[in-house]
1. Given 4.3 as the derived value for distance in nm of label points 7 Å out along Cα→Cβ at positions 64 and 312, which of the supplied structures 1, 2 does it correspond to?
2. For which of 1, 2 does relative contact order in percent (Cα under 8 Å, 6 or more apart), calculated from the coordinates, equal 14?
3. If mean count of other Cβ atoms within 10 Å over residues 40-47 is computed to be 27.1, which of 1, 2 is the source?
4. Taking 153 as the value of volume of the Cα convex hull per residue in Å³ derived from one of the structures shown (1, 2), identify that structure.
5. Supply the structure label, taken from 1, 2, corresponding to helix-only ellipticity at 222 nm (-39500 (n - 2.57) for each DSSP H run of 4 or more, over all residues; to 500) with the calculated value -25000.
6. Given a value of 18.4 for mean projected area of the Cα convex hull in nm², for residues 136-343 alone, calculated from one of 1, 2, which structure does it belong to?
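Derivation of every value follows stated rules applied to the coordinates shown; laboratory data play no part. Computed from a predicted structure; not experimentally measured. Cβ atoms are built from the backbone, for glycine too; each structure is taken alone.
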Structure 1
């Protein structure tokens with residue numbers, strides 16, 4: 001294995017570990033924030049319960065004051081009843097006393113109800129206080145754990161960053177630029193070749209490319225653009241390597257969605273073309289075959305895609321794909337990496353299938369015609 005490949009492998013290991021550490025460092029504050037948000041909810045519940053207790057206390061004092069005032073009135077009315085001259089005046093005072101006693105009875109019932117509620121309120125306050133105490137203890141533990149993990153991650157991040165810088169300094173600048181570009185979009189910039197396949201995208205390599213990589217040449221995968229390397233110690237035994245390739249499924253002719261590959265399209269190079277039929281119209285989207293980025297806007301024409309976009313099907317390879325129009329709208333300006341890998345893998349199988357078909361045709365062509 002060449003020194004350049006060894007440095008790239010070390011670089012990719014460092015890049016992935018740095019990504020993991022940064023993600024973990026970023027997630028720790030979110031965990032603490034989630035606990036603090038829960039804590040804020042518990043505090044709000046406690047404040048609400050305490051406020052309810054204060055409201056009930058104020059209401060009870062109001063009713064007690066009202067009862068005191070009513071009893072004073074009753075006493076006054078009774079004194080006045082001893083001095084009245086007529087029967088009508090006496091009856092009027094008795095009615096006032098009766099009304100006051102009824103109001104006293106109603107206020108006493110309300111006070112009794114508030115006293116019963118006070119027991120419930122007191123339990124709610126105590127429960128909220130206990131829960132708040134437990135959560136405060138929990139959040140302090142979480143914060144301490146987060147600080148400890150963050151400190152460890154920051155230390156490891158510094159170490160991996162130093163390893164990354166050392167590996168980058170040992171790689172050719174042009175090769176490094178290619179690695180960085182692919183790593184940005186795919187999460188890896190270098191892939192092992194095993195069983196005649198790129199292990200990054202699982203596409204079968206052309207025989208010449210495979211032989212060159214095995215010989216130590218620095219090449220990249222035509223499908224995913226990852227830099228390729230070969231490790232002889234990991235190559236499958238010959239009897240396993242010679243297993244027949246699984247037959248590629250055929251795209252449905254009458255499918256409402258269709259995907260195609262063009263090696264050259266209007267100066268944009270290699271592209272994937274998506275066609276989606278719906279209600280008598282066809283929507284076409286174009287994506288860069290290497291990065292998955294969408295090229296231009298979605299174009300809609302009347303008719304099925306074969307009628308609406310016949311010029312796009314020249315020299316195109318039909319691929320498998322059945323993602324709905326709505327799904328593609330959700331993707332926005334870039335294909336999901338999983339979709340891009342599926343298309344590139346199917347493209348590799350389609351190419352291998354074509355190569356095998358052309359090889360059979362050549363083998364059965366008479367010498368006079370072949371010449």
Structure 2
């Protein structure tokens with residue numbers, strides 16, 4: 001077939017570790033990346049929402065700038081944590097990913113320019129904290145749109161990398177590299193699936209902000225909790241609907257993987273849906289009773305499990321798409337035992353260091369610990385206890 005001739009040959013160099021090690025690292029690093037990315041994009045969207053709702057929020061201006069101050073740190077966290085999964089994708093699926101990147105070369109190159117511009121915009125807004133809104137709202141909107149477009153281009157590239165049958169038509173029609181994958185029926189549902197999830201996680205970011213301010217300014221913290229909690233609930237409800245639309249848009253054989261043909265995929269889907277529904281009900285109860293422990297501990301824990309399930313489902317779906325051209329058994333493996341243990345130890349240490357840096361920096365102060373590293377205590381009334 002023509003598409004088979006367009007797929008580059010597999011890199012003859014053997015993998016320095018078993019295939020499953022790279023897959024595990026891909027899932028773990030993508031999970032960490034998606035958490036940071038969702039906080040960044042979701043936080044930016046909710047910051048704009050506070051500006052839009054400023055007439056109905058007593059502390060809307062303060063909330064806007066409190067969120068804005070987090071974004072310049074979340075951008076590099078997203079980039080840094082995104083490098084590893086991108087590298088693992090290139091190791092395992094490089095022959096597909098490189099080709100799709102070349103076919104849409106110019107839009108893909110623009111990602112760097114848009115990301116740099118968005119980063120500067122977030123910094124500009126954060127520096128205006130405590131001042132009049134001025135141009136901050138417009139700059140925030142511009143940066144958020146740029147991040148939105150970056151996500152859309154990523155969805156284009158990843159869906160194109162999974163469908164080699166489209167490569168020839170796109171490349172020979174526009175060999176200059178100005179291509180997108182707009183004819184892909186799953187593109188928009190897939191992208192919205194990620195975007196709506198980002199808004200839900202952004203709501204959790206606000207819940208952490210409420211926790212950090214709970215003792216210092218209860219009135220402000222309660223409003224942040226209410227706004228963030230409702231944003232999480234509404235976005236998660238929408239996410240369930242968008243997710244089902246995404247599922248329906250898949251080719252039948254792919255869709256049936258999550259409807260009984262693949263036990264692991266079906267189980268993960270059921271766990272994800274059940275977890276999302278449970279998180280909605282728990283957050284609703286937490287808002288009614290001002291139960292900060294449930295909102296800031298239990299709900300994020302369930303959400304993390306749901307996102308992890310979705311991360312694994314994503315890889316199952318990609319392998320199903322690439323099944324005619326990809327086989328994990330085709331890799332030659334020559335495990336470098338002299339390096340692999342050191343790499344894994346440094347990887348775990350790096351994740352721990354990242355969490356410690358968040359705690360010391362105070363991005364989620366009150367969740368990881370107070371200014372002096374002490375665990376925050378939530379009084380019995382805030383915890384909803386008698």
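1. Going through each structure in turn, the value belongs to 2.
2. 1
3. 2
4. 2
5. 2
6. Computing mean projected area of the Cα convex hull in nm², for residues 136-343 alone on every structure in 1, 2 gives 18.4 only for 1.
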